Structure 1
């Protein structure tokens, strides 16, 4: 049989190969051809066993994502029913990532042999889906309720050895998978042909379903653990597992199919799938060929701040050599001590082996002289460590390094670089990271006017190695006009010039929108505690006022923040900010004194307080974020809706199951969001006056977000 599914017969074994790179996805055509191949093997009297394997490096790793939601025939359930009904033993040779529909297919096979490096699991829950193709039923019958729920609710694939322990795999190959799987299938075929025994079918297993009372108690505990979860799919998966005990197999599979269809069209599933795709698409190379990336082994770091220390540790953890350069010997010592102390804590907690710690520190050195980085392939310049006046210009720094060294202008938070266009070099690029660096996987790569493709590709590759999802955006120019002299004439000797900013663009715009909306809402009658409760209940990891306190009120230009600063409140500290903080500075609390201050501000301005409902608070903050995103789209930044949502989701704690501000706007309806913005625009047009992108998208019938299902 030609095409993406191959069939050849060797020594009584029908070898069915699936060749649909890169992941051997189970597309509609693959499913159809698999059914035909299996039926041909069943009808062939020469065949005593069937071996299904993926060509290349992986067994099928799921359905074709381009077909999600299309309900194309034959279904995965129909394919799996044909395989399991085979009177001849069907063996699956599991290699690579055996996940989602691929693992469902493997469960329909009678026996499974895994390669040593294979990983198996059902990450379906992470995109809001119930596993399909009878997976919830066969898995529960094969390995038991508790283990099945662990695998399906956890969403993390397990290694082959663990799969063998659970009974998910019958055998783990000790050598090459192909020859061992062939020999295993051949012997099974011969033994069953001689004995007349039927192959083992997962659907017919019942040992793990006998103790009904214990199973029901376990299901109750699982449901109790999900009582406060806002996710819908985990409860549906538990319902499917319960159906395995309460219903005949075919009926339970039908229940699973209904549950899958229900979750497939749910807004939460659409948001989760959008988040899944946004993170991957936004982090792809954009505007350059990733093959242009140069090899990088030695890193330089200019700076001794906490950001420099965190970056040094991340680089060391990923195998790079690092030399840190600072202008102060004491500061270098303190940076080294911070690193060593952090590593020691990790060793004590069992998170790091002593020999690994020592190996990392052997690759780390410090110096007071920039020339110590002469052999560095890439140099990170941390603007947090120096004042604006003391910073070398990027061009000058690049000239002091190796001709091939890349200069990365490193920023975090609201910190920024500003420099003239003439200071640009093809080797200079910007990088904005998020705090805490070791936990937040998001980064923004800022491309300047002359930044080369090779520079972008190389930094992008480094970020990928560090596990960062890196969005690529353009550096944005700002116009710097000299202050006018008396009489209105321009300053002498310095013409107006265009400057380039290196700091974050997407995160800054979204944070500015949140801060501005918070300021207006507080002036109109809300309290900081009201705001944080409403947004946390919506699903944010941290409330907006706690987030602004973390950044420090000195970074906030809002009227309320400036007033609180005058009272000695600085943010997350014992002095407090919008909120009162516990003595360990970990827990924010309601602060009646701040509410009294707000009351006095409103009274002095003649503002009558309005009692906002939680939904009104959420609507205004989300509208501000979406409008800020719409202003970024189509401009010089080059930001896309998926870039904006990815930064919000991964960098700013936007609830993943809500999809991001642009996804929220799409689900709400662009026309409806535009109407909200018009209504709120009277309160603060600089925040809520609709960006042109709304009218343009509505006029052309477009969405901001491409549908994932």
Structure 2
């Protein structure tokens, strides 16, 4: 599990410093961990299974009533001792601690909602923590919650501080609540409180932080922002998670710190909340979200459906539709029907893990690129207009914009206004214009995204630039070299780049035969269509970036073309170039290939043999290395990729070249962020290239430094390399529009 290795923590129940690392990581990566209320070994197992399958951390917590149930409903539970609740919580803790490591994930062991009248329960659990700390060096529980939100604020903070002082020597985490969560939950009933009490004030948050932080860093705050316990239809609870952002800002300013989210927040009472509300709260520092009523319902549905389906087998021990003497034990065995409840609860916990971005590694990364955390928009955000209701825009701009605080997708137009309106409604774009020109003419817009057919790129990019807009232009930029030079108007490099030591590069990319229909605009010559102009441009770009020099000539170019009347349009290509450093490049690909022959986009690089200094070699010997690199899935690397590096070492006798010995060393690498690659630059693991592109575009518009930038000359060189191939094959270049500057 990547999170375990990255944080250097072991699977199983986590405590103290490891818990602080886990919550800090969650806050930095903008995910929250679901806190599942468990009342039995069965519900605990369901939650643990969900976490294992999602490769995610999980919080298992018992309420006062749930703990008493764990001990057994027949055990007395007096108000002044809370015997059943203390015994049940301790029993649950020992059980979960013993099995948690085999599930392979971090587990936080927590007690939930201890109101003033339930403090004997908390005292009993902390006493058990102290005994365990003496024995093992860590407490029995990871954390506890003290809920004095119904009490006076001063009493709440003072009493919480007293318990934190008791917990601090054990590095035991303490969660406290300020601002009442409405509704009812085990042992706590706030159904009749004034609505104003549901909203915490920033001054109270700072007062808590100021009091608790000198005692211990191991604390979090459940702040009220309209939360209500219980079951509600979506939309019936009005939450204001943006208040958490104001709290963070207030505390940051008071502390004078660079940390924009100094507080660990907790989200209670979220039943009926939209995923977007959870995401927004998480973006403001929520690291834990309580989940109870939804899990109770999910557990029941599995058992309910099983009983409904098998009712004729559950009326008697013997006798069913298969025969009067047929036994029913396999149907009424509790291990069978209880398991059905575990299955449905497990799926609901997994859904929460995804909703809160807590699923780790491959699953989390690829869930988040489709469902990124929603960033609050800043004043002065760049407002985009989109030309065309096209399929690529959600992935290229609309979804990436959700997580960028300085980007708003404001407007769209399409050839068909009805289509544009439907598209806008689907993707939450507020303004629909009657024409592309109307989008460009809108003075409220700062930037225009041009994802139109290639043949329209030059015209509409030019019009947008002339209107003073910034332009985000889809690949391959325009139709040909002439248009690229005319639009971008940048001089060629006076001197070629220094030749690198790359000897050969092969780039391949294929789509299956059924991916694109014959009537697709990419097969229309008048719109600058063609396989090399679309999918193939990625192979060309990767070659140019790898070499760091431009081609001298196209050596061979073979294309497969569409039937008449689009015989000038290619759907498959196989091309070689001679590069400026005398290396060779090979690009191949197709819009149409057999499903099993397709494979992942692949980039293969062979370096020239180089001498490698080695002081250990005796006089008269030299060491060389020839490196080969295979980059699997170079086009969609944010989803998954692997870079295999194979170094062939040879020790030779100087002069004669006789081989003394040779060997091969192999390594594999992955990097989903600049930091992961050892480079400077912002980014999250779930960002695809489109989100990185948007980040750099905004930086450029705002006058900030960019980590990566494709300038005008780069685009001109890209078109020149494509045009070389068409000319070599005797195919016409894509037509210019005739629009002039």
Query raised in the report: Looking at structures 1, 2, which one was Cα extents along the principal axes in Å calculated from, given that it came out as 91, 75, 75?
Result: 2
Query - Parent structure of the calculated result 6.9, given that distance in nm of label points 7 Å out along Cα→Cβ at positions 96 and 552 is the read-out and 1, 2 the choices - result: 2
Requested in this report: Using distance in nm of label points 7 Å out along Cα→Cβ at positions 24 and 616 as the calculated read-out, with 5.9 as its value, let me know the right label among 1, 2.
Outcome: 1
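If Rg and Dmax of the Cα atoms in Å, for residues 112-519 alone is computed to be 28.5, 107, which of 1, 2 is the source? Write out the running numbers ahead of the final one.
Details: 1: 28.5, 107; 2: 29.1, 94.
Among 1, 2, the structure yielding 28.5, 107 for Rg and Dmax of the Cα atoms in Å, for residues 112-519 alone is 1.
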Requested in this report: Looking at mean count of other Cβ atoms within 10 Å over residues 664-671, point out which structure of 1, 2 has the largest value.
Outcome: 1
Report summary line: Working back from -11000 (helix-only ellipticity at 222 nm (-39500 (n - 2.57) for each DSSP H run of 4 or more, over all residues; to 500), computed), options 1, 2, answer is structure 2
**Report entry** distance in nm of label points 7 Å out along Cα→Cβ at positions 656 and 672 - highest-scoring structure of 1, 2
**Finding:** 2
Query raised in the report: For structures 1, 2, which has the highest computed value of FRET efficiency 1/(1 + (r/R0)^6) of positions 240 and 432 (r between Cβ atoms, R0 = 35 Å, to 0.05)?
Result: 2
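Computed from the coordinates by the stated procedures, all read-outs in this text should not be read as laboratory data. Nothing here was measured: the structure is a model prediction, and the numbers come from that model. Cβ atoms are built from the backbone, for glycine too; each structure is taken alone.
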